[in-house]
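In structure tokens below, several structures.
Coordinate-derived values only; no laboratory data. These figures come from a predicted structure and were not determined experimentally. Cβ atoms are built from the backbone, for glycine too; each structure is taken alone.
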Structure I
Amino acid sequence: MTVMETEGRGVFPLTRTQRGLWAAQMREPAVPFVIGQYLEIFDELDIDALRRAARVAAIEFGSGVLRIVEVDGEPFQCVDASPERCVELVDLTGHADPVGAAHDWMQSDCATPVAITENQLVTSALLRVGQEHYFCYVRAHHLALDGYGVMSMVRRTAQLYNADIVGTPAPPSRAQDPGSLAALEERYRNSPRFGDDRRYWRDRLSSLSVEDDNRVMATVPRKCTAELSAAHRRDLEVLAGETGGMAAVVIAALASFFGDRSGRPDVVLGLTTSGRTSRIMRDSAGSFDNVVPLLLSDVADSPVETLIDTARTTLLGALRHQRYRFEDMQRDRGVPSSGRPFGPVVNLRLNERAVELAGHRAGVGMLTSGPVQDLQVDVYHDGLGSLHIDLLGNSRTYGARELSDLHRSLMRFVEQFAAQARRPVRKLALVPPLS
């Protein structure tokens, strides 16, 4: 990998993933390609200590202080820790509804386009909504961090903060800097594993038809959110324990729902993956996430337990080959890299743990994982025991009422899915369409 000097900073090329994101952002300058997440904290905080911890974590990972620069009209990246980056403190306690005002503030910030060669790619803020009640918010352009990377940096910030509060050294960081991660990606693309992954996906996608899709991404997707009741969550957990695990159960449920909606026996879902297949990558930040296809056949005629087993096997294969880029799969199929993803996209965060801050547990909230071309389902634990199911839709395609009705149907379907695990999907007591 070539490193050049410009204005006293070492700059190096974008990875293949980043170049795709750069091109997408150039095509759609009004669309914010950002990740937005937050912690909800019920405790008083040492704000200066939190700011110190956030700055150290950003520098350790490098991705938190990443800059995009242009050299002779071409995009490059560099790590620039020179500006003092401070966690902004926003006091919303004077509002009639401080919590609502905090959510509005965060959603508005996530909806604001980022001038990627002029602005910081990663920003954070602490929103005070009451005595011992805060939202700790992070927004990152996808060029710098994906969702996994954001949470890695948040957890490291908490680790540094806790060590500062009790006056003990924090464990050393194991994160690799962005330059090393870029070199790691380059080595993968020149390795035998890259060829193996390419052949795997060519075989899997050989029978999949190519569909034209010229729809334009909306600036901000519509979103419906709900929390699964404790009783229905336990039903899914029991079924997961008896079959293929929670991820396979959720994939099977969503395949059943969208298969019934489309009337087709075979279902294709797009699965968001972390793109991280090694300890080095999992210990680091950066932007590696990917969307890989999950192809499930004869969904309607399969007993639920059989479908879950199929989902588990399909999921294991996809994760084993998850580093092969969506854009490369599309190119191999003769589809523009900006084309439609593989069916509704599913984003699973089922192993999220609470973040510990000075002995208090903070829950995790998802705001956005970027633009949505058609439909996306986010299923995630908040770390405090709740399971959330959010449905996001392209607002140019789905009206508010249509998306809300679809989300309610999805929730009702998931609630009854576990209770009828031994019946064929076709014979489930499916919820009727909402008028």
Structure II
Amino acid sequence: MGELLVDSGAITRKQLDDALAAQVRHGGKIAKTLIALGYLDLQTFIRLVAREAGVGIIDLLNYDVKEECINLVPREMVVEHELLPVERLGPVLTVAMVCPLNTKALYEVENHTGLKARPVMCTPEALWYSIKRHYPNGQYAEAIETAPTEDDNLLWLERQFLAASVVGLVRRTESLGRMPRTTESLRDALRDPHATPRTLVDVIGQDPSLAAKIIGTANGDTFGFKGRVDTLDLAVRLLGPREVFRIAESSDVWFDDAGGGLNVEAYRMDAVFTARATERIMEAMGHGHVAASGVAGLLCDIGRLALAMVAPNHYKKIDPELKGIDLIAAEQRYLGISHPEAGYMLAERWGLPADITETILFHHEPKRATRAKELAAAVGAAHRLADLAGSTIDDGRATFRDCLELLQRAGLEFSACVRVITELSHLRGGGASAA
């Protein structure tokens, strides 16, 4: 936190050293110590966080919020995401948010209202009083009986500043690199007189980091297919073998000790299995275009690569054994942003098809998907099955139940669900079964 404040110019190196020395003597958060020493004040900190996040600031306590705006967003969404719609101007809805970089919240507001959400930052305290005023009775009023304290506000600012710094790095990411042996495999394929574009597709399909770059490049402005290239086969045909090899050769190589504690080979194997399992599930659902489904499965966790790349020291603090919602909670704690959000930001920036970007954002929460419900359910189930290797029988049964619920909700009949889940769980080597 202190290093980020120095890098931003908010404090000097000497001021940070003084604050760290005081922190050793008296304890407490670094931001609170800096404020106590007079090196930083709360309003300056708020402005700095908003600048890093690239959003404006709103004084909710003195803002006249129109009732028609309040009615645009359901109370449940306000409660969950800590936000308040404050003004509508044509197709744009301004939303006051405690966490203005909450991608999922903005996505859901836009889907619900049909408007473009423009986030502005407000303090937890201001939101608390505004909610009390606009929702005097009901769930939210009961859920927040105690106003945020000064320590709560400082902790919030620290987390938002960290999140803004990490998000800025993610948004500037041009490539996620490549796995160690990919270039050699591509070179062998290009030397083979019998090789076809399909040969290259098979090689790239084993490397989720390079696949993301290839798909992203093919969806760029150069070819005029932005948002429509959803398979590696089409991407390779558009780019051509030589350009594919050039992209691979110019990409940095991933190594485990450079991956922020991320075991990149285990990550790669999970991604490849998720891709194949997604294709099998979509095939069982009766979908013909399963190659695009496989791409969604292959890329669903690219946010993990992005976070490990841009913030390796922070990512190393996360227990590598964590999975699912436990992993997301740890990422939000240490980085202020989760890997589904980071992956979604990259997919949006690179112009990937909308079904794939939504699936990346909601593969841990498929029920939230709106336009790609079946694909999100398939990837969500495949991703859970990828976690089965080395799992206990009890874990396997829990995974089976989760996958069964997801796929039935997506429209797959019970017997087909049991058949495909059992088949894939045995392939993965876990303990999921109908028993």
Structure with the greatest value (metric distance in nm of label points 7 Å out along Cα→Cβ at positions 318 and 374, set I, II): II
Which of I, II yields 0.96 [Rg/Rh (Cα atoms, Kirkwood Rh), calculated]: I
Among I, II, structure where helix-only ellipticity at 222 nm (-39500 (n - 2.57) for each DSSP H run of 4 or more, over all residues; to 500) as derived comes to -12000: I
For 20 (relative contact order in percent (Cα under 8 Å, 6 or more apart), calculated) the corresponding structure among I, II: I
Answer label among I, II for the case where FRET efficiency 1/(1 + (r/R0)^6) of positions 206 and 326 (r between Cβ atoms, R0 = 25 Å, to 0.05), calculated from the coordinates, equals 0.90: I
